[in-house]
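S.K.: Okay, got some structures for you below.
Nothing in this text is a laboratory measurement; each read-out follows from the coordinates by a stated rule. Quick caveat: nothing in here was measured; it's all calculated off a predicted structure. Cβ atoms are built from the backbone, for glycine too; each structure is taken alone.
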Structure I
Amino acid sequence: MRLHNQFKSDLHYSYSVWLKGYDLYSLGNYPFAVKCFDPSHKILVEVTEVLNAEAEKNIDDIEIEAGYCAEKIQVGNDLVTIFLFDEAANNLRIDSGDWVNFFRQ
């Protein structure tokens, strides 16, 4: 949440959408997603526009340093970046695919 607050003025929420073929896992205070290619598995994501290039670069750098890899995917008519991990390891899978709901429990 701290990072979200740091960049809040540079972000514009567009919409939320369920993405099929991904699993969601917990790192404790943060989620991560992994491709699973099973269309019955899905995650809820927020598509957010980053309003300036410097903030976008800073966010990318933070995510890459944390171990995520950036991948461009098509969501409806939008080409967006999703940050993924390569594998789940032994982390807890969030069966619902909804991090906010899981974290509030």
Structure II
Amino acid sequence: MNPDDHVCLCFHVSLRKINSYLERENPPVASLISECLSAGTGCGWCVPFLKHLHRCHAQGKTPDLAVSPEQYANQRLTYRQTKERDQTFVDGVTGEEKEIGPPGVDGPQ
């Protein structure tokens, strides 16, 4: 994903804005990313990705998402229609395999 691509599609919050927020504020929990222009508080699609970005930042890695904006938007459209995430897609983007619960940003860190 490029820095100016949107992670939170509901509120048009870019990866660059989220990374700047993480650098500037160093939030102790992922849910505080919602202070960055309400990221993660709309449909809930971006929540697992916000958690991933927060984990990367906390580990000293450059936060990024390994997905094209088109794939990301298409998967979000499916999520909006079905209210179900394709966990294989989420795992592929985040490089993690864990269950994602209902919308809400905090969870196991």
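S.K.: When Cα Rg over 2.2 N^0.38 Å, for residues 15-62 alone is calculated for each of the structures I, II, which structure yields the highest value?
M.R.: Comparing I, II, the top value of Cα Rg over 2.2 N^0.38 Å, for residues 15-62 alone belongs to I.
S.K.: Matching task: 13, 47, 35, 4 is the computed value of P(r) over Cα pairs in 10 Å bins from 0, in percent. Pick the structure from I, II.
M.R.: I
S.K.: One of I, II was used to calculate distance in nm of label points 7 Å out along Cα→Cβ at positions 31 and 79, giving 1.9; which?
M.R.: The read-out comes from structure II.
S.K.: Among the shown structures I, II, from which was the value -12500 of helix-only ellipticity at 222 nm (-39500 (n - 2.57) for each DSSP H run of 4 or more, over all residues; to 500) calculated?
M.R.: Corresponding structure: II.
S.K.: Shifting gears a bit: Give the label, chosen from I, II, of the structure having the highest value of FRET efficiency 1/(1 + (r/R0)^6) of positions 23 and 87 (r between Cβ atoms, R0 = 35 Å, to 0.05).
M.R.: I
S.K.: On to the next question. Ranked by FRET efficiency 1/(1 + (r/R0)^6) of positions 7 and 95 (r between Cβ atoms, R0 = 30 Å, to 0.05), which of I, II sits at the highest value?
M.R.: II
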